[in-house]
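Student: Given below, in the form of structure tokens, are the structures.
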Structure I
Amino acid sequence: MARRHKRFEVLEQRPVNKDGFVTEWAEVGLMAMGSPNDPKPSIKIENGKVVEMDGRTRDDMDFIELFIADRSINTDLAPQMMAKSAVEIARMIVDINVPRSEVVKVFSGLTPAKIAAVMDELNVVEMMMGLQKMRARRTPANQAHVTNLQDNPALLAADAAEATLYGFAEIETTVAVFNYGPLNALSLLVGGQTGRPGVLSQDALEESIELQLGMRGLTAYAETVSVYGTENVFVDGDDTPWSKSFLASAYASRGLKMRFTSGTGSEVQMAYAEGKSMLYLEIKCIMLTKGAGVQGLQNGSISCIGVPAGVPGGIRAVLGENLVTTCLDLEVASGNDQTFSHSDMRRTARLLMQMLPGTDFVCSGYSAVPNYDNMFAGSNVDADDMDDWLVIQRDLKVDGGLIPASEEEVIAIRNKAARALQAVYEEFGLPRITDEEVEAATYAYNSQDMPARDKAQDTKAAQDLLKRGITGIDVVKALAKRGFPEIAEAVLGIQKQRVSGDYLHTSAILDTKFNVIAAVNDLNDYAGPGTGYRLEGARWKQLADIRQAISPEMI
């Protein structure tokens with residue numbers, strides 16, 4: 001046996017070498033960007049209709065391309081914009097003298113292949129510069145996952161309250177057991193409004209159940225409405241661009257915020273990449289989203305992150321898809337929501353691509369619970385990383401959407417949320433949440449610290465909640481009756497949003513007074529140094545004052 005170099009023996013034990021890596025394989029789509037099989041940019045328009053796009057005539061287009069050709073391209077501007085070189089458009093993205101609105105105008109007339117060519121002209125630093133300028137909302141924010149392995153309601157409420165106390169503008173749950181969905185939505189609604197009035201919550205379930213929960217006021221938004229870049233993947237899911245558009249209109253017409261979800265690597269993972277690059281297929285998803293009239297997109301590879309992460313330049317492509325979304329004037333929830341690496345250095349490098357320039361939602365699922373309890377398969381960052389996140393914000397003077405909280409504040413808010421949910425359960429006649437459970441949820445690290453519940457009774461109660469027609473207004477009444485008027489007022493504020501529809505604007509979030517902050521009233525105005533969002537004043541003091549810092553008053 002050949003003698004080994006001792007440093008290589010040590011290197012092979014490093015966490016990064018537990019990750020999987022592959023060489024490029026264009027024929028099956030294992031290529032992040034610039035595949036030789038990607039089409040060449042072209043467009044031909046007759047009588048205001050696209051008759052050829054990226055080398056394919058209408059007769060040869062699949063249904064995704066037809067949808068994009070008819071709904072996603074400004075045919076009045078397309079000839080002029082397509083005439084610009086890819087490098088010229090790329091330079092417009094990073095040029096501080098070219099306003100965001102001008103870049104959006106250019107992208108409205110580009111085809112998928114042209115956009116892919118533009119992205120290929122940018123390195124990651126240039127993409128980050130572009131993302132800082134092109135995100136729709138001026139003020140960055142963040143979103144959290146709140147789930148647990150036992151679907152324990154008291155723990156969900158307490159974790160939701162802690163997450164929102166830390167400043168998350170949106171919180172998302174899903175289930176370990178499918179039938180628990182309505183109870184999990186109820187836990188997040190009550191817990192979320194306890195920690196931060198104005199937070200938006202969702203429950204990622206089968207789409208018809210999601211829509212029911214939203215219409216009843218138990219959730220405020222949805223984003224797990226998936227779209228894909230090849231026809232075969234769509235067909236596998238019994239969907240089309242038109243069916244997804246119809247679903248989007250159902251949400252919007254009922255006053256519910258929603259985003260589509262897509263991501264590089266999904267078509268490869270489902271074996272229908274057609275030999276195209278991951279980014280090219282994702283650009284088709286983004287343009288489809290634009291054409292459907294949806295306000296935004298959750299992308300950044302999402303649950304497929306292991307695929308682009310395994311090929312050369314894959315994390316660059318993930319950043320590219322986030323940037324394309326903003327260039328098409330859509331809200332972006334930019335991923336960082338699934339773990340993909342054993343290496344802390346790789347996890348951080350992937351995160352900083354979105355955290356430093358800032359996006360509408362830096363994570364589309366920061367796990368506010370330990371990853372043991374994350375039913376979305378584990379996040380790139382979890383509850384154990386909270387102090388690291390807060391220190392990085394402070395170190396680099398960047399706003400990643402989160403604020404420090406003391407142990408005393410966290411304990412108090414967790415207890416209040418668990419007690420509020422206990423009261424709602426009593427009012428609705430749901431299986432009892434005991435004082436023991438409230439106490440355990442107040443101090444728990446994860447669901448292993450919680451007393452067992454009767455899952456059969458909880459499952460029955462969750463389905464009964466739907467049959468009884470319980471709504472958000474019933475939750476308001478229960479909270480007010482049981483001595484939690486301020487939480488009742490916050491839950492009522494969420495119900496009012498479905499009537500006003502103000503949070504259907506691009507990149508909309510709510511502040512603690514239920515004022516809408518969106519691209520219409522908080523439009524990104526970055527135009528170089530001294531402009532755009534600046535971390536300063538009270539907000540900077542808030543982020544700088546972490547609990548670990550020693551002040552002169554403490555000496």
Structure II
Amino acid sequence: MRLEDYWGIGPKTRDLLADSLGEAAAIEAIEAADVRTLTDAGLPRGRATRILRHAHGGEAMDVLATRDARDVYKKLLDSISTFAVTADAADRIRILTPLETREAMEDRIGAVLEARESWEALSETERDAVLDTFQRFDERGGGKRAAVQAALELRELGRTGGVFAPLADLDTATLDGAVSALAALEGGEGVGTGADEKLDALREQLGGVEDMAATPGAVLDAVQSGARAADELREEVSRHVATETGVDLSLVRESMPAEATDARGFVGGTLRELAGRLRESADERERVVTEQFEGVLDEAAGEVDAAVDAVDDIALSLSLARFALAFELRRPTFVDRRVVGVVNARNLFLEEAGESVQPVTYAVGDHELAGPGSSSPPDGDRVTVLTGANSGGKTTLLETLCLVQLLAAMGLPVPAERAELGVVDAVVFHRRHASFNAGVLESTLRSVVPPVTETGRTLMLVDEFEAITEPGSAAELLHGLVTLTVEKDALGVFVTHLADDLEPLPEAARTDGIFAEGLTPELELKVDYQPRFGTVGRSTPEFIVSRLVADAADARERAGYETLAEAIGETAVQRTLADARWRQ
């Protein structure tokens with residue numbers, strides 16, 4: 001396979017990777033999902049992750065059928081990556097994609113939940129120790145040496161079960177030797193300082209002699225006062241050089257020229273010859289030491305690779321486990337039926353922002369879920385029309401269903417007490433966009449219609465379609481989308497304020513509603529976010545007008561709002577105001 005055969009790699013990217021890494025190494029990095037190597041080669045991180053998602057996600061990426069579905073997917077990756085225990089784990093999280101089969105999804109969910117059990121079993125002190133180990137891994141710059149050291153440190157913590165099981169069979173003695181060899185050869189630029197005492201000594205001696213060779217006159221000045229004859233000069237020079245550099249006296253003498261025209265030439269010749277001999281000795285020692293360390297690494301290659309894989313896998317598993325624990329995620333139930341159903345589901349993004357979240361029970365399709373009391377969703381309706389108050393959580397519910405479906409597709413547990421899901425081929429999530437022209441309508445239709453016509457395993461989540469076209473046409477087009485979704489045996493939730501204009505709905509569709517219940521003592525709109533099934537929700541504008549009347553500071557402004565109050569029913573407005581004040 002060639003570099004340009006991978007998605008997203010054109011001529012410029014190919015040349016960059018080939019020049020920096022070589023084509024074979026670049027392909028190896030892509031196949032290994034190695035973000036670090038690609039970014040170190042000069043590829044922007046965002047582009048590297050996109051290339052790797054397509055290289056490892058394949059056709060499963062097609063489940064993200066719209067821009068808004070892709071936005072939820074990317075936002076999920078950002079959320080999950082904040083729980084990464086290493087930079088490499090964060091990179092691996094960013095290239096997680098939906099999986100192609102139900103079996104793969106269930107396997108990964110099982111692994112994540114097992115990792116969460118391992119993490120929960122640790123004391124706070126043990127968790128801190130594990131996190132400190134991975135922090136040191138990052139501080140060391142990652143790579144093989146850092147991974148082997150991390151593996152040894154994790155082994156010392158005494159945990160070799162559960163998610164830490166890959167550590168149990170590692171040969172620590174072999175890895176200890178490998179750490180020294182990796183430290184010696186790290187960087188690929190020869191044997192590093194501290195790896196071999198003899199080599200370090202030779203290099204230090206060579207450096208001292210080269211410094212002297214750069215200023216032979218200074219050496220001559222230092223010895224000339226004690227030398228009246230040639231023999232005395234030879235002796236003074238040999239002793240001075242040996243004392244100052246640590247070079248063996250006999251080697252200094254062997255390096256002296258037999259003849260020299262003058263004292264300065266004699267000193268310079270001696271130092272040049274001595275530096276040459278020391279350089280040869282250092283090079284030879286480095287060759288010997290390199291062969292020794294390479295031999296150690298050859299013998300330890302299997303253990304080193306196992307340690308690297310273990311640390312990478314543990315880091316990713318613990319990162320996903322921490323995410324699952326933080327949001328109390330649970331295993332969804334996959335079924336062969338067409339259904340998306342949740343009991344007490346929570347919007348993960350709102351929780352992440354620290355907002356109060358009311359769990360919601362909802363379902364479309366053939367499910368076997370029972371919610372609390374009257375919130376049990378009817379079984380069998382494959383399409384719903386969701387209505388209700390502005391700021392009533394309708395869009396949030398669509399987003400919640402979208403993120404639940406995508407998390408499950410990625411093989412991750414979901415934020416719900418229970419969830420029953422069928423595997424889908426496409427998630428068509430379309431938010432309300434505040435644009436109103438023919439171009440927006442055409443692009444929206446081109447986005448949402450093809451996926452539902454190609455396969456019946458589609459989840460349609462469409463928000464206020466009427467916002468992008470004329471009111472009269474909007475109801476007709478939306479009714480057509482509902483009908484198309486039913487005819488194609490797909491699932492759909494359509495948020496709209498035009499429920500009355502859509503009647504009669506197809507037999508497999510129903511209307512649900514979200515209701516505003518009044519004003520809080522602070523005159524904030526109070527909403528029950530749990531939809532009521534088979535009921536048209538109302539926007540209850542009297543609550544909004546009541547708040548405007550109460551908040552108006554200017555008399556003329558207040559009079560204007562009171563005129564609106566009369567238009568919608570002054571009695572209702574006064575009642576809501578009275579209720580709010582009574583509660584104060």
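Student: Here P(r) over Cα pairs in 20 Å bins from 0, in percent was calculated and came to 16, 34, 25, 13, 9, 3, 0; which of the structures I, II was it taken from?
Tutor: II
Student: Can you say which of I, II returns 14 when relative contact order in percent (Cα under 8 Å, 6 or more apart) is computed?
Tutor: Source structure for this number: II.
Student: Follow-up. For structures I, II, calculate mean count of other Cβ atoms within 10 Å over residues 156-163 and state which one comes out highest.
Tutor: That would be structure I.
Student: Now a separate question. Could you tell me which structure in I, II was used to calculate distance in nm of label points 7 Å out along Cα→Cβ at positions 60 and 276 as 1.4?
Tutor: It traces back to I.
Student: Related question: With mean count of other Cβ atoms within 10 Å over residues 28-35 coming out at 22.5, pick the structure among I, II it was computed from. Before the final figure, lay out each step's value.
Tutor: On the way: I: 22.5; II: 17.8.
So the calculation was done on I.
Student: Comparing distance in nm of label points 7 Å out along Cα→Cβ at positions 204 and 220 across I, II, which structure shows the greatest value?
Tutor: Once distance in nm of label points 7 Å out along Cα→Cβ at positions 204 and 220 is tallied for I, II, the winner is II.
Student: Let me ask something else. Supply the structure label, taken from I, II, corresponding to helix-only ellipticity at 222 nm (-39500 (n - 2.57) for each DSSP H run of 4 or more, over all residues; to 500) with the calculated value -13500.
Tutor: Structure of origin is I.
Values quoted throughout were computed directly from the atomic coordinates according to the rules given, and no laboratory measurement underlies them. All of these numbers come straight from a predicted model, not from anything done at the bench. Cβ atoms are built from the backbone, for glycine too; each structure is taken alone.
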